[in-house]
Structure I
Amino acid sequence: MATVAENLIDTLVANGVERMYGISGDSLNGITEAIRQHEGIAWVPVRHEESAAFAAGAEAEMSGTLSVCAGSCGPGNLHLINGLYDAQRNRVPVLAIAAHIPTAEIGTEYFQETRPQDLFRECSVYCEYVASPEQMPRLLRIAMRAAVEQRGVAVLVIPGDVALADIPSNEVTVVTATQSSTTPAPVQIQQAADALNAASSVTILGGAGTKDAHTQVRALAKRLSAPVVHALRGKEYLEPDNPYDVGLTGLLGFASGYQAMQDADALLLLGTDFPYPQFIPEKNTVIQVDIRGEHIGRRYPVDIALRGDVKSTVDALLPHLDAKGDKHLKAARKQYEKSRAQLDDVATPEPDGVDIHPQYLTRVLDQIAPDDAVFIPDVGSPVMYAARYLTMNGKRRLIGSFSHGTMANALPQSLGVLSHDRTRPTVAMCGDGGLSMLLGELLTVAQQKLPVKMVVYNNSSLNFVELEMKAAGIVNHATDLENPNFAALAQAVGITGIRVENSGDVEAALREAFAHEGPVLVDVVTARHELSMPPTITAEQAKGFTLYAIRTVLSGRGDELIDLAATNKRRLFPSRKK
């Protein structure tokens, strides 16, 4: 007779799960023992359960299939919560096993007791407590189905004694994901087509929902002569081989994406939950397509709502659309070329002894990284530079904490990517704050011998926070980081470390890193006072920068303004002739 834990593992293996991420603990003993005895699944140990959830989410992002993480009772599974929030908001299928205290002790304020069902309910599509062995196979089946079909996190709370108990029936169920398309009603398709045909100009804004719809979106842009703006999560799907692409908008974007939306008569939103209404022009006719109907119009008013997947909806829409002239498209593309040139102008090397511009580092990284690389930027300034300087080509991937926006995602997510496929070139673009937050995962990289290339943007600060402070008129405070030599630290744990302090050494260091078969950490000293501005500056932000300058001088820190000007002088005096 099998135990509950053995049935759990048998079922996961039957459903294609090859590994479980976590940290062992006594309430997980039944599960880790069942894994030990099964040849079809591996336990992947990490140094912090948050990393286990990040890794599981990244594996699910890459594979499109169910991945699994686990945490022991109380504090162990509590540590999962940040990574599970990230997976839930990225809409990837993850099953989390939250071990619980002994059944007889629940409700007594026992050692390490929490209420996991309450704790995980908000970051999951399904969260249930397994109270008896008889329940487990059915609840596991429901949990897996919920995670796969709703593309989110499912949590099973299992007391340690239940996991060790014999199960009455060792049934193993295979959950096969259904495949279907969703198309709006014909009357709604015609309504949207009439609005688009009546508009003098159309701009498309696409997000993560455009995955697998590149051909359709490009055909739509051609028919409407519409520039295509992408949100960050749409970059890898819309940017490749796209003559209609005009870049990003939003806080991480640049002027051309913003302007293409401002100048359009109608705005067509495809599979995006773009969260910044201040970048959506009020005068537009807005048509929104989303598979999740409840998400339509929750950011800004929508004139026409189409519930459906992007691919099927565009296929249905195209036959009803009239071709448009290309005046708007040509203007948007010209603005894009100008914006792109301005971005390239500031991605320049500096003489020895001057801190490296992060734009230059990212541009060189983009040029040297393999064509099928997976880039994972930490939240903060690495995301900003990834958005602006990495080139997507249809084979590269760009994943990260783009919806949840948590620090310290890059390194643990790389664990999941490489555990799934050790041959895939993977670049963790680490902020110094993010890397140090989950620094213990360097030991996981070394122990698992995962060939990740870690590029550290080492500016000795919480850099993006400082930029936000400047925009708000606040003197930088509580953002200093006294960092070690991260390259030497990597060497100490058995990882190849390379320290870069001059622009002239960036290319050679990155080439050496990618040529090395094992893990490498490249510690790059970058300029702290780099200014990276959103595509449009509000009066309030301009006022904030002025207040920041005045308050900085009055606080006796005027040297910061000198450093700020010196670092950004190439913005004020660009060398390129326009």
Structure II
Amino acid sequence: MQTEATYIIRNARVLTMDDANPRAEAVAISANRILAVGSEAEVDVYSGPDTHVIDAGGGTVLPGFNEAHMHIFAGSAELDELSLAGVKGFDALEKAIRAYAAEYPDRRLLVAQQAEYTILSDTERLTRHHLDRILPDRPLFVGAYDHHTGWANTAALRMAGILEGGDVGVGNEIVMGEDGLADGELRESDAMGPVTAFGETGGRGMLGITTGGEPENVTPQARAGDIEVLKKGLAYCASLGITSLQNMDGNLYQLEMLEEIERTVGLPVRVRMPFHMKNFMPLSDLTEKAVAWRARFDTDRLRSDFVKLFMDGVTESGTAVFVDDYCHRPGWKGEPLFSQAHFDDIATAADRLGLQVAVHAIGDGAVNMVLNGYEAAIRANGTRDSRHRVEHIEVIQPADIPRFKALGVVASMQPVHPPGIGDLPLEPYLSYIGEARWSRAFVWRTLVEAGAKIVFSTDWPVSPLDPMNCIQCAMTRSIWKEGLKDERLSLAETLAAYTRAGAWVEFMEDRKGVLKAGYLADIVVLSGNVEAVAYENLASIRPVTTICDGRITFQA
């Protein structure tokens, strides 16, 4: 007897990402699997009295977007915080913050995000004194768009107990002023953490990044509130056509909340969560926690099967690690969060346990150290299909480019991050790395030409989550100076880096990432034809239907 489709998507321009059958007109779904992909005539045979037909209106249909690098809890929490994206100058900053403060008179800490490093001007750096002029009597925290630097007013610094400074560990800094007190700038998570702990989620939204550990003394009411925050963020993901997300911070608290959401109402997005290895953790945590989590959370909808680390910070705060000095700060190259020997031991141990490793590395010095660690793992354990990852790779040494293919390492990159893209300013980034390094920055095409596997994402909430905006950024990126190489990929390669490659990097290419009979029904229907619009208009094409695991999770 012919299987009846639950859904049929027709009148569509289907880009399957399946090389054996790259284009189609229609897709049939039964339960949580794809039943057929082909012409309308081929698919219509599965239509029955209970089949629901989705008319794509001639729009593009793709495998659901796989957001391969993001932070779900922190991003979800920020949906209710003030965004300073596009705000420039003291007057505009003051107006935005005062309006937000009036809207939330009872919040213990007011939090604003997405500030540019040059929010005041191209030459003046934000301090607590500026924030005190805006809001002298209420604690205020302003986060940079990259989430690696923040600025707090005096009231917030005093509340956190760091107005007179404090020891925040290697790679972190409470910047001190000439008066012997903190000047308000806080570099990296351990410096910002004492302040953000007073936010609406009590700092729990950032714990997966800051400590990788668990919150203490969480009341049932607070936990229920955190679950609602996560639900809101997951629904936001679904509204953007995302059917899979790979989180880049992790702790058991997040996993257990996601497990509860799955058990009660069902996750609208597939979630992959890491064990976050910090430099103070013993190697035994890999066996006692990471391996245990992998065994416990092991379904197609919620998995914990890899290890995440930070090797450095970011360029704008001076915490990224370079081979040569910062151009604006002679004698300073940045300070890695792990020694080479320490990272080699972790990479080797994780690899031996069959765990994939993903490491944040922005400067060319950090990228080199991560590749060295992966090479050490191969020497110790032999070659396997590990698919270890380097996250961001903003600047790279020429000699390290071919090592990605040689070592089987994945380049995980974010098209929304190059300076000059979208609303991102060119400065201070270009001056900090210096013109000699421009040709080695964000080298997507160069890495692909050298045989590297590449996967795209946004790093939300560092950058806007919208995949169509990210794809537009990838296709409209311009060069910074005449003579530099155009590092863009083709539209087809870019779409693959957001779908098929995302499934491959998480070892799920046998059941998702392409539209093919028998594969999981993770699909996004778009409002227009992505191949027919100008690149600068790609973000105007919107998701109209998102299907995850055969269930409609969003409909416009």
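General remarks:
- Of the structures I, II, the one that 20.9 was derived from, the read-out being mean count of other Cβ atoms within 10 Å over residues 12-19: II
- If distance in nm of label points 7 Å out along Cα→Cβ at positions 412 and 484 is computed and equals 2.0, the structure in I, II: I
- Taking relative contact order in percent (Cα under 8 Å, 6 or more apart) as the criterion, the largest value within structures I, II is that of II.
- Structure (I, II) behind the derived value 43 of percent of Cα pairs over 18 Å apart, for residues 460-507 alone: II
- For 71, 65, 36 (Cα extents along the principal axes in Å, for residues 108-435 alone, calculated) the corresponding structure among I, II: I
- Among I, II, structure where helix-only ellipticity at 222 nm (-39500 (n - 2.57) for each DSSP H run of 4 or more, over all residues; to 500) as derived comes to -12000: I
- For 0.65 (FRET efficiency 1/(1 + (r/R0)^6) of positions 236 and 420 (r between Cβ atoms, R0 = 30 Å, to 0.05), calculated) the corresponding structure among I, II: II
- Comparing distance in nm of label points 7 Å out along Cα→Cβ at positions 52 and 228 across structures I, II, the highest value is found for I.
- Given 0.96 for Rg/Rh (Cα atoms, Kirkwood Rh), calculated: source structure among I, II: II
A short reminder: the numbers here are calculations on the coordinates, not readings from a lab. On a predicted model such as this, the values are computed, not experimentally measured, just so you know. Cβ atoms are built from the backbone, for glycine too; each structure is taken alone.
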